[in-house]
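Peer 1: Heads up, there are several structures right after this.
Each value in this text was obtained by applying a stated rule to the coordinates, not by laboratory testing. Here the structure is a predicted model, which means the values were calculated and not measured. Cβ atoms are built from the backbone, for glycine too; each structure is taken alone.
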Structure P
Amino acid sequence: MDDGTRRLYELHSRPELDRPVLVMAPDGWIDAGLGGTTALASLLSTMATEVIATFDADDLLDHRARRPMSHIVDGVYADLIWPSIELRAGSDGHGHDVLVLSGPEPDHRWRAFAGAVTGLAQEFGVRLLVGLGAFPAPVPHTRTATLAASATTAELANRVGIVPGRVEVPAGVLSAVSARFAEIEVPAIGLWARVPHYAAGMPYPEAAVLLLDGLADLAGIVVDATELREAAQATRRQLDELTANSPQHSALVQQLEAQADAEAENASGWGQLPTGDELAAELEKFLRGETQ
C-alpha cells in the first residue's frame, strides 16, 4: 500500500477477526426510502462495535456540502461535530465477525479511498463485501418486494436476483470499491431493495427489512429486525389510507398489483421486470427529487 493511500486513514487497533463480512451503505447516494441507511443503523444498534480506523474527512469530504454541526449554548461555542467516515468491528449474536464502513460517501479521491478500503479488507481477511441501498421502482406497497443485486460475478448476483438487461446510471463509491475487490478476487455485491416510486421520498422501513433479510441469507449476518417489521406494517397501513382516499393513486396501485401478480406467475420470477431504460428513468427522477 502506497503512502498516499495510507495517509487517508488512521488505524487505531488490529482486532483478531475470523473472515469478517464488510458491510457499507454510504450516506449521500441512491437510497430510496432510506432503506440502506436504516438497515445499517439497525445493524450497528444491535451489536457492540469498536472503531478500528478513521478516514481523513478533510481530504475526502467537501465540508460546504456536508457542513459540521456547531453547538452553541447561551451564545458560546460549546462543540463542533465533524462528519466522519469510520470502520467499525463487531460480531452479530451468532458470533459472526463484521466490519462496518459508516459515514458519508466521499466527495474526493475515490480511487485512493477504494484502494484504502481494499487494503484494510486484505489486512483483516474480509471474505465478502456487501453494499446496502434502495431504488425507486414500479412496484406496489401492497405486495412483498424483492431484492435486486449487482455483483462482481454473475453467479453471485444471480443468488439474489437481477434486473435483466443493460442499466446505465451514475456510479456510487460502492462501484469503485467493488472494482478493487474484484482485482484481489474477493467477492463483492450490492443488495438493492425495490421501493414503490411513489413512496421513495419518505422513510420506507420494509426496504431495510428486505436488506437485512438479504444480508442474513447471503452472508449469515443475523440482525433482529422486529421493530423494523412493526414499522413496516405501520407504514403499509398509512399508505393504504392515503391511496384509498385518492382515485388516481388507487388506480395506480391496482395497475402495479396486476403487474406484480403477473410477474409472480412467471417461472423465473424475473422475466417481466422493468427494463434498464425504465429503471434508469426512475432513478433519474428520484435524484431530481421527483418522487411522487
Structure Q
Amino acid sequence: MNYTLHQLRIFLAVVRLESITKAAEAMHLTQPAVSIQLKNLQVQFDVPLTEVVGRKLHVTEFGHEFAQAAERITAEVDAINERMLAFKGQLSGKLRISSVSTGKYVMPYFLTDFLSENSGVELLLDVTNKTQVVQHLEANTIDFALVSVLPEHLAVESIELLQNRLFLVSRPEMAESINETTPDVLSRLPLIFREKGSGTRYVMEKHCRLHGIQVANKMELTSNEAVKQAVLAGLGCSVMPLIGIGPELQRGELRIIPLQGLPIVSNWNLIWLKGKKLSPVANAFAHTVRSQRTEIIGRSFSWYNNY
C-alpha cells in the first residue's frame, strides 16, 4: 500500500459529501484533480471503495470501513502536528464554525487577525441556513455557530457580535411608487422570501404574523445572494439584512422603503453548547473575539451606522 495523506483527506471529503464535485469545492481543488487522486487510491485495493448507481456516487461497505481507518490515521497525524507546534509554543488545531448565510458578511472580519496570528490553526467554516446550523450545534460537530436567532430549545453560551438590522428594500423606482408606510402594505407587494429554515425567512414571517399580514404574492429563493439579485432585477422587494446590501445602497441600486415597525433588529451571536469543553484553539478564539469585538466593529463596520 502506498497511499498518501492527501489521498486520504480527499477520500474522506468524498465520503462526507457523497460527491466528487462538492468534495472538490470543499478542498479548493478541481474536479479532475479529485477524480485522479480517488482513482490512484482505488487502484491499490481489489475491492471498490465507491460505486456509481443511477449517476449518483455511493460509498461501498468496504469504503465506509476504510474511511473509519482513514479518519483515525489523519487524526493521529493532526495530533502529532499539533503537539509539535505546542512544543514550539504555537497554537494549533482545527477551528470548526457553522454560520447562517448572512453571517458570511460578518464572520470573516472576526477571524482575520486570529488566523493571521496563529498560522497553525486550520479553519473549517460551513455557511448554510439556520436549521442546518442548529443541527450541527446539536450534533456537537462544531465548536461555534453564528446565528441571528438564538435556538430556544438549546442551552448555549454566547458572545454578541454585531447588530443585525433588516429593512424592506427594492429598486429605486419601486420604492418611489410606494406611498404607504403602514405594515399592511406588505400584503400588496411582490415579496421575495428566503427558503424555509432560513433565519431571515423566520423573522419575515414572524413580523407578518405580528401585524396580521396575509402575503398573497410571494416568491421563494434559496440564498440571500439570489434574493438580492432578484430584487435588483425588479422581480419584487424583500426584507433583507443591511449587512449584505451596503454597496448596492451606496451605489443607489437599491433603496430602503420606510415602513412602520422596520427595521427588524436582532443580533448576531457566536454561540456554543453550554457545558461544552472548548479546545485550546476554540477557547483562544472566544477570548480574542471578546477582547477585540469593539475594535473590529469600529474598524470594519463603521458604515453600518449610516442607516
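Peer 1: Out of P, Q, choose the structure whose coordinates give percent of Cα pairs over 26 Å apart equal to 46 when calculated. Don't jump to the answer; show the numbers that get you there.
Peer 2: Numbers: P: 46; Q: 56.
Structure P accounts for this read-out.
Peer 1: Looking at relative contact order in percent (Cα under 8 Å, 6 or more apart), point out which structure of P, Q has the largest value. Walk me through the intermediate numbers first.
Peer 2: Working: P: 24; Q: 20.
Comparing P, Q, the top value of relative contact order in percent (Cα under 8 Å, 6 or more apart) belongs to P.
Peer 1: Hey, distance in nm of label points 7 Å out along Cα→Cβ at positions 136 and 176 derived from one of P, Q reads 2.6; which structure?
Peer 2: Working: P: 2.6; Q: 4.3.
Only one of P, Q returns 2.6 for distance in nm of label points 7 Å out along Cα→Cβ at positions 136 and 176, namely P.
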